[in-house]
Each structure stands twice: as C-alpha cells, then as structure tokens.
Structure P
C-alpha cells in the first residue's frame with residue numbers, strides 16, 4: 001500500500017492539468033491511468049481522424065504543443081499521444097499505467113483507499129477524478145435490439161471505413177462522431193441512412209466567448225442541482241466543421257427521425273417502412289465514468305453528482321475534473337488549476353485541526 005496526499009485518476013487533459021498544478025503547489029500525488037499509453041481519450045480515436053479534421057488541440061498548461069510540418073494528415077491519436085508523453089516527461093509527472101482503478105473507499109481514519117484491478121492499493125487524503133467518459137459508451141435501448149441479426153457497434157469502436165465496403169449502414173446520433181463516420185463510409189458503403197432522436201441543430205456563426213460562457217453556465221446550473229450533465233452536442237449544436245462540410249458535399253447529412261424498432265434485417269420506422277441494414281452504428285455519446293466512486297455514495301436523487309466548482313458537495317475530499325462544465329479542453333485546464341488550489345487549501349485546513 002502506497003501513501004500520498006492526492007491520487008489523480010486519469011491522465012487525459014483534465015488529469016494532466018491537475019497534476020501540473022499539484023506539482024507546482026508542492027503536493028504529494030500520483031496519477032493512475034488505465035490506458036496503455038499517453039494521450040487520454042485521444043489515444044482511442046480512429047486513425048482516420050486526422051489533425052485536419054479535429055476542432056483543434058488545446059495546449060496543456062505551461063507548454064505549447066509544437067507545430068509539426070504536414071501534421072494535418074497525421075492521426076490525431078498519434079500527434080496528441082506524442083505531445084502528452086513529452087509533457088509527462090518534461091514536468092516529471094508521476095504517471096503509472098496501465099492502472100485501472102476499480103474502487104475508491106472511505107477509511108475509518110478519514111483517508112481514502114484506492115484499489116486497482118491488479119491488486120495494488122493507495123491511500124490518499126483527497127482524490128481528483130479525471131476519468132472522463134470515453135470508457136463508458138452509451139448504448140440506448142430500442143425495441144427489437146436483440147432481434148437484429150447483423151452487426152451493431154458503438155462509434156468508440158469505429159476504426160475506419162474499410163470494414164463497411166458494400167454494406168448498408170444506419171448511423172444513429174446527431175453529433176460530430178456521427179458526421180465523421182457518415183463522411184467516411186459514404187465513399188464505400190452501398191447505402192447510408194442517418195437517424196437522430198432529435199432534429200440536429202447546426203450552429204452557424206462564430207463560437208464566441210459569450211456563447212461559450214452561456215453554455216458553461218447552463219451546464220454548471222445542472223451539476224449544482226445534482227442533475228446529470230447533458231451531452232456536448234445537446235448544448236453546443238453541430239458546428240459547420242470541415243467534416244460536416246465534407247459529409248454535406250457527399251449528400252449524406254439527410255436525417256430521418258428515430259426508428260421505432262429494430263427488426264432482424266434492419267430498422268422499422270413509425271410509418272411502417274423498413275430500411276434494410278447490415279450494420280447499425282450507435283454514435284450516441286458517452287456517460288461519465290464514475291462507477292469506481294460508487295462506495296462513496298456521491299449521487300443525488302436527480303441522478304447526478306452535486307458540484308460546487310470541482311468539489312463534490314457530499315464529500316469535499318473528492319474533486320471531479322473534466323465533468324460537467326469542465327468537460328472540454330479549455331474547461332479541463334481551468335478545472336485542473338481550480339481543483340489543485342482547493343485541494344491544497346483543504347489539506348492545509350485538515351492538517352491544522354487538533355487531533356481527535
């Protein structure tokens with residue numbers, strides 16, 4: 001069993017930002033990352049998602065990402081993974097991987113016990129959880145799902161268009177992942193059908209700081225009320241990115257309302273029509289990966305975790321970074337700084353208390 005002041009769980013943007021600021025504040029910590037290598041969620045993106053197709057990679061605190069000639073054609077997973085690896089080395093961040101945390105449990109002495117799948121344990125006075133959402137893909141239930149005889153996969157499993165050559169494909173979801181997949185498989189699939197639960201909202205015009213602040217305020221209001229945060233596309237809409245323009249040019253961004261049920265050979269709509277399908281791709285987003293925190297009973301009756309900034313109201317030892325209003329590259333950096341400062345103050349106040 002190892003003892004530290006803070007355990008940071010996750011080494012994506014939010015986790016590395018938190019670690020950077022904890023290091024500057026002189027706090028004893030360790031970062032436990034469940035992935036095999038650096039890069040956070042970027043490391044799991046398909047190789048066809050090149051740097052030219054992403055919205056951009058926000059710098060980690062204290063270190064600009066150096067531009068590389070011709071990087072627009074390189075996989076984002078490769079470019080970001082290399083940047084994160086260099087960052088960990090440069091700032092000597094104590095990242096251990098692969099370490100999959102299975103539970104965080106309260107101890108009688110006020111500390112927290114962090115257990116890993118390989119049997120290792122750590123005790124800490126505080127935990128900064130930065131596990132994001134990528135490891136918890138959302139599979140919505142629809143009638144007939146068990147009857148569909150062909151292939152179903154989540155967008156997190158998508159590795160490129162080659163596997164869809166000659167196939168009839170139904171893509172479910174109204175976000176950027178759906179647009180990316182549609183734009184690529186349109187070149188090889190026999191047919192492509194796009195369905196969404198709600199009509200997609202395309203966002204035109206500049207994404208101004210005022211718009212960003214308004215969105216963050218809406219998300220923050222939900223988590224302060226103990227409600228689950230909404231998906232990114234639900235609050236931002238679908239921007240006219242290069243990928244979206246590409247899909248529009250190929251004529252595949254023609255959404256249909258959500259089907260009523262799945263049948264053995266395809267999807268049946270409310271009007272009784274059936275679209276035959278060899279593959280259903282569920283580009284239906286993710287949920288916050290917080291299952292390992294269940295022993296702490298952090299959830300509110302509304303289903304979410306009530307937050308005050310990055311601090312969990314039910315347990316001030318726990319901070320969630322990259323959750324709710326900080327579930328963005330810009331927000332994650334700010335949340336990492338705020339969490340580190342508040343954890344430092346919490347530890348100092350606890351140390352000043354008289355012994356029981």
Structure Q
C-alpha cells in the first residue's frame with residue numbers, strides 16, 4: 001500500500017487481490033464509469049467476469065495488475081498495468097482513471113507515479129498508454145484531458161486512432177456485394193472460417209503472421225516490437241478466453257501450401273450485452289493485392305451473423321487514422337466513426 005499526501009487529500013493506493021472479487025467488481029465499475037465519461041455511450045470496457053478470469057488464471061504471455069486509489073475509504077481512482085511476459089520484456093501498458101469530481105487534486109499524478117515505480121521495479125523502461133476523447137475533438141488530442149495529462153508527465157503522443165462501430169445486423173446485401181467484388185482476385189486462395197480455438201494444422205503459420213501485427217500496422221512515432229511465436233502461450237490465451245466466456249471467430253486465407261497468409265478475428269463476449277470486438281486483420285506482405293483483407297473480414301462477419309441472426313450488439317474496432325485502406329474497408333462494411341483515441345509512450 002502507498003499513502004500519498006496530495007494537495008488536498010490523503011490518497012491510499014493498494015493492489016487489488018485477484019481473489020477479492022468484490023474489489024475487482026468495484027475496480028471495473030469505476031474504470032467503466034470514467035471511460036464513459038470521456039466518450040459517452042461509445043465507452044467499452046472489460047466486464048467484471050472477464051477481468052476476474054484473467055487476474056486469477058493469467059495466460060503465459062500477459063499479466064494484468066490492477067490498483068485502487070482511495071480517499072477516506074472511498075474509491076476515487078484506479079490504475080492498470082499490463083505486462084508482456086514472453087516478449088517486449090522492457091515494456092508495459094498503463095491506464096489511469098480518476099472520477100471527474102476528484103480531478104486536479106494530484107490523484108491521477110500519484111497513481112501514475114505508483115504504476116511507473118512498479119514498472120521500474122520489474123525492469124520495464126518503455127511505457128505505453130492509451131486515452132480516449134470525443135470524435136469531434138482534435139486528431140492529435142490537443143485539449144483532450146488524457147493526452148494533456150500524459151504530456152505533463154513525459155508521455156509523447158505517438159499515434160492517433162479512431163474508434164468505429166457497426167450495429168448488428170450488418171446489411172447482408174452490402175456484405176455479399178463486397179465478397180463478390182473481392183472473389184475474382186483471390187481465386188487461388190482457400191478461405192476457412194470457424195469459431196473457437198485455432199486448429200493445430202494452421203496454428204504455426206497463423207502465429208507467424210499475427211505476431212507481426214504490432215509492426216505491420218501503422219506505428220506512428222511509437223517504438224514497437226513483434227510478439228513471440230509461442231504455441232503454448234497462445235493456447236493459454238485461448239484457455240483464458242474460454243474462462244472469460246469470450247468466443248473467438250476466425251477467418252483465414254490459405255495459400256496453395258496451406259499456410260495462413262491473411263486472417264481476421266472477432267471476439268464475442270458472453271458477459272457483455274453491448275459489444276463485440278473486432279480484433280486483428282492482417283495480410284502477409286507477399287500476398288497483398290488480392291483483396292484478401294476484405295475477403296477474410298467480410299467472411300468472418302457473415303459467418304457470425306448467419307449463426308447468430310438475433311444478435312443486436314455493436315461491433316467496435318479501432319484503426320490508426322493514417323490507415324486509410326482499412327478504414328475504407330470498414331466504412332464500406334458500414335462502420336461509422338464514434339470516438340478518438342491516442343497511443344502515448346514514455347521511455348524511462
């Protein structure tokens with residue numbers, strides 16, 4: 001526990017015990033409240049069962065640490081550290097949330113300092129953070145509370161993102177037209193779609209491609225390293241997804257040798273009535289120009305929608321503002337911009 005005397009308050013910062021489920025629920029509730037304060041109904045956060053599952057039984061490749069910030073026993077702030085465990089071992093992802101009525105009292109600065117100290121103790125010297133603001137705000141985050149807070153504390157703005165949403169059901173006629181338009185360009189490839197774990201026969205080549213997403217996607221002024229190709233770690237991630245009641249949907253494109261050369265992933269929560277998450281979509285550089293990105297993304301959504309025509313949630317995705325190709329694909333599918341985000345970085 002850390003006790004910090006801020007300008008007007010005595011703040012206590014304590015790690016949350018993963019097995020104190022009431023404390024985790026309070027953490028999720030406050031963090032979600034702050035996210036929604038920043039971007040309204042577009043605020044998406046993990047549910048308490050999702051956070052409890054990953055805290056209590058973490059995957060091999062990533063550990064989450066969460067913290068309460070209390071004043072006179074009242075929860076007013078939260079902190080969150082994500083630690084890569086098999087790659088990017090000098091890095092960590094940080095998030096700080098302070099309820100609006102307790103801001104400008106030094107609470108956020110104290111929580112951030114505590115998180116940074118934890119990172120230093122664990123040998124992490126490259127710190128990444130994300131923050132959100134309304135879509136009508138500045139693309140570079142000028143004037144946005146989270147970006148300005150980060151800059152004061154040495155975090156440089158590295159990349160601007162845009163959050164887009166697609167309410168279900170998506171227009172099947174639009175999806176069918178996109179699929180038909182792309183089909184002649186990828187006749188030499190096989191598309192395969194399924195839900196659940198990735199089959200053994202394609203897992204190695206899937207990981208070899210997906211591990212490059214961090215550097216193949218736009219990085220702006222950020223320093224990024226690829227993920228490790230580790231089958232055991234991936235299987236542990238799939239185990240945690242199942243414990244979180246999240247169901248992944250995958251579509252891949254296979255070349256003539258049966259290797260994954262493009263993929264798109266959706267993750268469908270079982271405990272969240274509002275959101276479905278569009279995760280990565282990537283095409284191998286050597287196989288671009290065949291409309292494979294459109295093909296796998298559209299096929300994946302059509303397969304999910306066919307299996308669950310009653311689903312009325314919203315699919316949410318994020319794209320770097322400079323990623324014009326993927327933005328065009330998303331908007332043709334029906335996604336519309338709803339919020340902005342920024343990726344910040346600090347090197348200790």
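Here is how the numbers come out for the structure above:
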item: FRET efficiency 1/(1 + (r/R0)^6) of positions 67 and 275 (r between Cβ atoms, R0 = 30 Å, to 0.05) - highest-scoring structure of P, Q; result: Q
item: Entry that produces -8000 once helix-only ellipticity at 222 nm (-39500 (n - 2.57) for each DSSP H run of 4 or more, over all residues; to 500) is calculated, selected from P, Q; result: P
item: Parent structure of the calculated result 0.90, given that FRET efficiency 1/(1 + (r/R0)^6) of positions 91 and 139 (r between Cβ atoms, R0 = 35 Å, to 0.05) is the read-out and P, Q the choices; result: Q
item: Which entry (P, Q) yields the derived value 0.95 for FRET efficiency 1/(1 + (r/R0)^6) of positions 35 and 267 (r between Cβ atoms, R0 = 30 Å, to 0.05); result: Q
item: Identity of the structure behind 0.95 (criterion: FRET efficiency 1/(1 + (r/R0)^6) of positions 11 and 59 (r between Cβ atoms, R0 = 25 Å, to 0.05), calculated), options P, Q; result: P
item: Structure (P, Q) behind the derived value 3.0 of distance in nm of label points 7 Å out along Cα→Cβ at positions 83 and 291; result: P
item: For 51, 46, 28 (Cα extents along the principal axes in Å, for residues 123-218 alone, calculated) the corresponding structure among P, Q; result: P
item: Which entry (P, Q) yields the derived value 21.7, 72 for Rg and Dmax of the Cα atoms in Å; result: P
item: Label whose coordinates, when distance in nm of label points 7 Å out along Cα→Cβ at positions 243 and 331 is calculated, return 4.2 (choices P, Q); result: Q
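All of the numbers you see were taken from the coordinates with simple rules; none came from a lab. The shown structure was predicted, so the numbers you read here are calculated from the model rather than taken from an experiment. Cβ atoms are built from the backbone, for glycine too; each structure is taken alone.
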